[in-house]
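Nothing in this text is a laboratory measurement; each read-out follows from the coordinates by a stated rule. Since this is a predicted model, take the numbers as computed values, not measurements. Cβ atoms are built from the backbone, for glycine too; each structure is taken alone.
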Structure I
Amino acid sequence: MNRRFKQVDVFTTAPFMGNPLAVILDAEGLSGQQMQAIARWTNLSETTFVLPATDPAADYRVRIFTTSEEFLFAGHPTLGTAHALLQSGLRPKTPGMLVQECGVGLVPVRIADDGGLAFHAPPATLAALDAGLMPLLRTALGTATLTESQPPVVVNIGIRWLVVRLDTAAACMAASFSAAAIAELMQRAGSDGVAVYGPHPSGAPADYEVRAVCVENGVMIEDPVTGSANACIARLLASGPDYTVRQGTALGRDGRVTVSYLDGEPWIGGRVVTVIDGSIHR
């Protein structure tokens, strides 16, 4: 059968400058194995599959697959799926708000008047990095300019990022990642990846620069723009003030993320554009 398909670019207003996502809009009837095969074929960091909601409070349910596994939650797939559904005619049950059902439960997505989207960062658990892993961390980053006043923390929101504060955005850009050390660090710290961030001194072109890396099947991957890593950073920063992020610079991308705190709770926002619109045969 033909299933509606979109490929969208998340956290950007310009095609090819953000983080791509494949969205299968009619996934009912597909098995988990079939979903994994499609995700492996699209060969993107994530592919999402839209299903009818099982919770009456949700507008839809989504399953999120990488090329090798299923995630309970991920950030850019949340915004990209919401955009694809709205563009396809989905009417939210609550005006100005979509509710996504996924592996971590219900995730609200706010719809701004200008078309921007923002998801509510899921609740987090925080665990300080074991001090004995600090030499390995320095090897993994190729830099010793860690911000001593803010120790590294593993933040778990359904996906786990080791969040590392650096002194400056320049230090973030200068990080020279070691794949072997990153892989060992992920295993020993119990994280799905490492996210580093540092402030731009003038607040321009954004308040922070972010980079996020992981190792999959022995290959190190730097993510262009990472909603979940930014959600973990936002949870670590706790309650504001609002700020902006640039990510993907090292890859020739120009991802932009906004973080807003409403009643002390972080919302991770950005724009999405559609690049491919059609169907797949499955």
Structure II
Amino acid sequence: MAAGGPQGGEGYVPELLFIDVWREQFLGLTAGFTSRRGGVGKEPYSSLNCALHVGEHPDTVITNRELIARRLGFEPEAWTCGEQVHGNRVVAVKEEDRGRGFLNRESAFQDADGLVTDVPGILLTSFYADCVPLFFIDPVRRVVGLAHAGWKGTVSEIAVHMVETMVEEYGSKREDLRAAIGPSIGLCCYEVDEVVMDRIMALEADIPGNEVWEGNVYTELGEGKWMLDLKQCNRQIMMKAGILPTHIECTTLCTSCNNDLFFSHRKEKGLTGRMASWIGLEKR
């Protein structure tokens, strides 16, 4: 580590949000989303920034990661992540990959917005400040997955690629899969233009038979502007991939509306930290 950042993090307790229904259903699983509270960082990253690419001192970020991992009962070296590029590439994480990306960006999986594993003791993580965290579990084959979906990852159907990877790599059955959609910027705050909406409407045309998208997934404002709900869009794509509607959990939390709890790239005009989503299987 480079010198100059805070050390240890004693006395700091990161504020975390858990997928409670999964904690009750699936023994040995941990899954959830960090807030911006309870870390060692200073403005404009106060205080639980988890990402190395935003300009905060690396030691500060690593201390925050250590605090989170230890609170979850994992060794800090279990923290494993990708270098996100708003794409749809999914990587199957092996035992020897444990800890990639924990200390630096160079060791992370490059060009990877989706991670899946069946290895206990690995903590899959990814980073957000308005984009959508997608969680997956196959409770039968004990496989977990995590995906980062901004609008580009959404329209390139990273959720479909996650499901296909779980089916092809681990033999998962689509009817067994569970999914959850975490906090992101919501329909209330996410205004987009025709460039984005042309891709969203192409998706809508490719997913017939589901609920009406107008008013649920998007609302037209006029003059080439729309309000968009990426959470609900990803829910539609998960169903297209074969996940049963009753197997999908979805939060209503908006990261922009709740800027005291979450970092928001749009609300804070780009100068802010990143939350982390995580999922992992505890060693028995």
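Distance in nm of label points 7 Å out along Cα→Cβ at positions 40 and 64 computed as 2.2: which structure among I, II? All intermediate terms of the calculation are to be shown ahead of the outcome.
On the way: I: 2.2; II: 1.3.
Only structure I yields this read-out.
Here distance in nm of label points 7 Å out along Cα→Cβ at positions 120 and 192 has been calculated and equals 2.0, so which of I, II was it run on? Computing distance in nm of label points 7 Å out along Cα→Cβ at positions 120 and 192 on every structure in I, II gives 2.0 only for I.
To which of I, II does the computed value 0.05 (FRET efficiency 1/(1 + (r/R0)^6) of positions 96 and 136 (r between Cβ atoms, R0 = 25 Å, to 0.05)) belong? Answer by label: I.
Of structures I, II, which gives 3.3 when distance in nm of label points 7 Å out along Cα→Cβ at positions 184 and 248 is computed from the coordinates? Spell out each step's value before the answer.
Values: I: 3.3; II: 1.1.
The read-out was computed on structure I.
Cα extents along the principal axes in Å, for residues 104-159 alone was computed and gave 46, 25, 20; which structure, I, II, did it come from? Value 46, 25, 20 for Cα extents along the principal axes in Å, for residues 104-159 alone corresponds to I out of I, II.
Which structure, out of I, II, was mean count of other Cβ atoms within 10 Å over residues 80-87 calculated from, if the result is 25.0? The read-out comes from structure I.
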